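The structures considered in this document are given below.
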Structure I
Amino acid sequence: MPKLLIVDDEIATVDMLSTFLQISGHEPVGAYSGDDGLVLAKIEQPNLMILDLMMPDVDGYEVCRRIRSHPDLKELPIIIVSARTDTTAIEKAIDSGANVYLTKPINLAQLTGEIQRLLAPSGS
């Protein structure tokens, strides 16, 4: 069962995604700040991270950069989920190391498709 780390300062978003992902056959782990997300990424060793950009402590861009610079986590697939729809935010997120950028409100079918694609064995 793939372990997915959800990092968002909105508790309702983490709860909703956790419920959805658990029903979908994943093991969700929630963090409510960028700092907590970085700590849990190291402890939990998730298969994928779902990350918000706008958080009060460490923003999603910085979380991406730190994940990409960590030897044990640099290959971790990261899906950004943000209310920001401007091109600058999207480009900055991809430049910071995000694999995918999705906008809120979250399209659960699109999120599921990206999770399946990112977790698929290489070459399939």
Structure II
Amino acid sequence: MTDFKKTVLFTDTDGRAQFREESVALPEGTPQSQLSSLMASGGYQLRHSPVGFRSQFHCSGHNQWVFILNGHMEIGLQDGTSRVFSRGDHFYSADTLPAGATFDAKVHGHWSRQLGDEPLVTLFVRG
């Protein structure tokens, strides 16, 4: 059985955003069409970000899958590292503000931006 690679953007115990890789088992279907178990979702949104888009540091309001439909999206962390996701890539955003914390842009969250000469189109599926 093959596993599905899940990149997770999450809030670590120190309140800072980090990336980690997880595996999602694909126990259903057939050898030619392996499936995960059915996962619940709470709706979806599409977003178009024009060339030049860049956000400030922020936390996700809720856990969600992010699928890159067109263009390139860079996600930057407080430690100065970043990752680029391109058409066909995905990640699970679970970088939420820790319970009881007040948002501090010098500690919490991540930023995102559009890269290149084509707009960024993303699909957000709430987890």
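Where a number appears in this text, it was derived from the coordinates with a stated rule and is not lab data. Because the structure is a prediction, the values reported are computed rather than measured. Cβ atoms are built from the backbone, for glycine too; each structure is taken alone.
Which structure, out of I, II, was distance in nm of label points 7 Å out along Cα→Cβ at positions 2 and 50 derived from, given a value of 4.0?
Clearly, the read-out refers to II.
helix-only ellipticity at 222 nm (-39500 (n - 2.57) for each DSSP H run of 4 or more, over all residues; to 500) computed as 0: which structure among I, II? It traces back to II.
Among candidates I, II, the computation of FRET efficiency 1/(1 + (r/R0)^6) of positions 82 and 98 (r between Cβ atoms, R0 = 25 Å, to 0.05) that gave 1.00 used structure I. Structures I, II were shown, and P(r) over Cα pairs in 5 Å bins from 0, in percent at 2, 12, 24, 27, 22, 11, 2, 0 was computed from I.
Looking at relative contact order in percent (Cα under 8 Å, 6 or more apart) for structures I, II, the greatest value goes to II. Work out the source of 3.6 here, i.e. which of I, II gives that when distance in nm of label points 7 Å out along Cα→Cβ at positions 34 and 58 is computed. For distance in nm of label points 7 Å out along Cα→Cβ at positions 34 and 58, the value 3.6 is produced by structure II. Out of I, II, which structure matches 2.1 when distance in nm of label points 7 Å out along Cα→Cβ at positions 18 and 114 is calculated? Attributed to the structure labelled I. Matching task: 19, 13, 12 is the computed value of semi-axes √(5λ) of the Cα gyration tensor in Å, for residues 26-89 alone. Pick the structure from I, II. Source structure for this number: I.
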